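Novice: Right after this note come the structures.
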Structure 1
Amino acid sequence: MISTITQGDNLAFVGSDPEHAPDGYYLACADGPAYELDADTTLSELRDETGQPTLLPKGSRVVDAIYYNKADGTTDWYYPYPAGDERGHVRIPSHMILGAGFELPAAIAPPLPKKRSKKWTANDAKREMVAKGAVMLPEATKDLLRDELDRRDE
C-alpha cells in the first residue's frame, strides 16, 4: 500500500493516544511519496504505547504527512494543522498505515442563526472549524478502518 501513496493522499494510521486517537487511529495527509530511511532513526514526533519516541531501523519505509486534528465536540470532523506548524508534521512507518487514498469531504458549516447569541455554541465552533479547512470522515471509511484494526488484533 505504501508504494502507491502520493502527495495529498489521505492516510489513517494506528494510534494509541486516548485523547487524540480515541478510535485507535490518527488521520493525516501525505506530504509526498514514501521513502526508505537511510539510517536508524528516532521519530520523536511519533510516540509508542509507552510514550517513548518510535525507533525505526535503516531501510524502514515511511511517508511524511501532516496530521489532522480531531475537532472538539464532533465525532467525525477533523481539521489540518496550519501550514508551517511543525507540530503537525509526522513520519508514518509503513506498518502503521491502516488505509490510504480515501476521500475526506469538506465539512459544511451550519447556517448563521437569525438572532445572534452572546454565548459560544457548538455551531459557532463548527463554523470556526470549517474556516480552518475541516473535513468529515465518512461512516463507510470509519467502518473500513475499524475492520482493519480488528483484523490486526486477531
Structure 2
Amino acid sequence: MLGTDDGGLPQGSDGSSFDFCSAMQARATSCKATFDAASCNKTKTCIAGAVRADLQSKLESCLASSPCGATSDACLTTLGEPYAGVEPFSSYETKCAAKRAACASFPEDYCAVKYAVGTPEVVDKMSACMDLACDGVPPCFKSVLSSYGCNN
C-alpha cells in the first residue's frame, strides 16, 4: 500500500522503504527533465492497483533507473515476458490478437506482452473488453486501466 510506514519513511507500492517518487525526481533532475509529483503519485497508484504484487517493486526500480527519454514500455515488456505464457494473460493475448485481426479498430499495442504485468483481475477485465463490438474495445480498455489510476 502507498503511504508511509510507522517511522514516517516513504514506502514503495509494495510497502518497501524505496521512495519511488524521490527516485523519479532524481532521475528527472539528472535527465534535465520536468518532474510532476502529481503524475508520479498517479503512477504509484496505478502500480499498486494494477500490477502483480511480485512485480511492483521491480517495476518501480526499473522505471527509476531507466535511461533518459525512455518510456515505460521497456520495463513493462521485460517484466511481462516471463508471464506471457501464463494464464490469464496467454488467453488474453490470443483473444486480443483475434479481435485485432477481425477489426483493427484499436492499437496493436493493446495485445503487447507488457500487459502481462497486470494482476489476473486486470487482465480478465481487459479480456472482457475483447467481447465487445470493435468500436467498444478502446473505451473499455481505457476504462479498465483508468479504474486503477493508469493512463493509456
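Read-outs throughout are calculated quantities, based only on the coordinates presented, and are distinct from any laboratory measurement. Everything numeric here is computed off the predicted structure, so don't read it as measured data. Cβ atoms are built from the backbone, for glycine too; each structure is taken alone.
Novice: Using helix-only ellipticity at 222 nm (-39500 (n - 2.57) for each DSSP H run of 4 or more, over all residues; to 500) as the calculated read-out, with -15500 as its value, let me know the right label among 1, 2.
Specialist: So the calculation was done on 2.
Novice: Here distance in nm of label points 7 Å out along Cα→Cβ at positions 36 and 68 was calculated and came to 2.0; which of the structures 1, 2 was it taken from?
Specialist: 2
Novice: Could you tell me which structure in 1, 2 was used to calculate volume of the Cα convex hull per residue in Å³ as 107?
Specialist: Checking each candidate, the match is 2.
Novice: Hey, mean count of other Cβ atoms within 10 Å over residues 60-67 derived from one of 1, 2 reads 16.9; which structure?
Specialist: 2
Novice: Here's a follow-up. One of 1, 2 was used to compute distance in nm of label points 7 Å out along Cα→Cβ at positions 52 and 76, and the result was 3.8. Which label is that?
Specialist: 1
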